[in-house]
Structure I
Amino acid sequence: MKVAIYNKYVMSKVSTNFRISEFACKCSFTDCTFTLLDERLVAGLQLYRDWIGEPVYITSGYRCQGHNSDVGGMDHSRHLRGIAADLEFSKRADLSIDEQKSKLKQIFDVVITYEDEGFFHVHNLE
């Protein structure tokens, strides 16, 4: 695992299809100015994006402590360390949620489905 620190507002790419800003904390706290991001997480999401052939929307990547508390995140959430992401289900009609989850399980150690909310949580074990 290699976690890098980036300026929260940088638009630079970290892979073919992902930008740092997509993983940035979604809070509005003025002291939240950086993003932690695991290279292995990005590489896995790029593999998944290549497989589905359409954009992957990150609903939550890195979270600062304040934002994590605001959204009810766990005290030891992997989001706090930039090693987890939540992503929307693909909208492709020919891909079921189970097929998407199966593919994600080939890439990530942990895949949790939040079917009612429409997203997956993914991370790797350390």
Structure II
Amino acid sequence: MIILNFSHPLTTEQISQIGELTGQEVERVVDVNSQIDVQRPLAEQVQAMVEACGLTSNELQTLPIILNLPALNYSAAVLLAELNGRMGYFPAVIRLRPVAGSTPPRFEVAEILNLAEVRAQARCAR
């Protein structure tokens, strides 16, 4: 499995947790700078982020991919739309949470959100 990381660097422990939760070996982590220029159109910047991943159209459609979304909500929304268009489905995403009582602050993997499944279940509520 490939993790496309558009946020803070993931620790070895977090990567291990992701592997355990998904039941798949993490083959590589692709770190992508997700900083944006607020004076420029967002969609073109997100397209450049996806291009920076270095994956071909075929790889995006066939490889097991999971996302660590950018913290900026607008970037995350546009990134999901861009990747859905390129992949043909919504990819799963990582949700981190703070470790209670940790000093300095640490984060652990809370869950893997299967967005394709969330979408399918939501369609039943139409």
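Each value in this text was obtained by applying a stated rule to the coordinates, not by laboratory testing. Bear in mind that the values here come from a model prediction, so they are computed numbers and not experimental data. Cβ atoms are built from the backbone, for glycine too; each structure is taken alone.
Taking mean count of other Cβ atoms within 10 Å over residues 54-61 as the criterion, the largest value within structures I, II is that of I. Have a look at I, II and say which one yields 22 for relative contact order in percent (Cα under 8 Å, 6 or more apart), as calculated. Comparing all candidates, it corresponds to I.
When distance in nm of label points 7 Å out along Cα→Cβ at positions 46 and 62 is computed across structures I, II, the figure 2.7 traces back to II.
Which structure, out of I, II, was helix-only ellipticity at 222 nm (-39500 (n - 2.57) for each DSSP H run of 4 or more, over all residues; to 500) calculated from, if the result is -12500? The correct label is II. I, II: which one has percent of Cα pairs over 25 Å apart, as calculated, at 26? Source structure: II.
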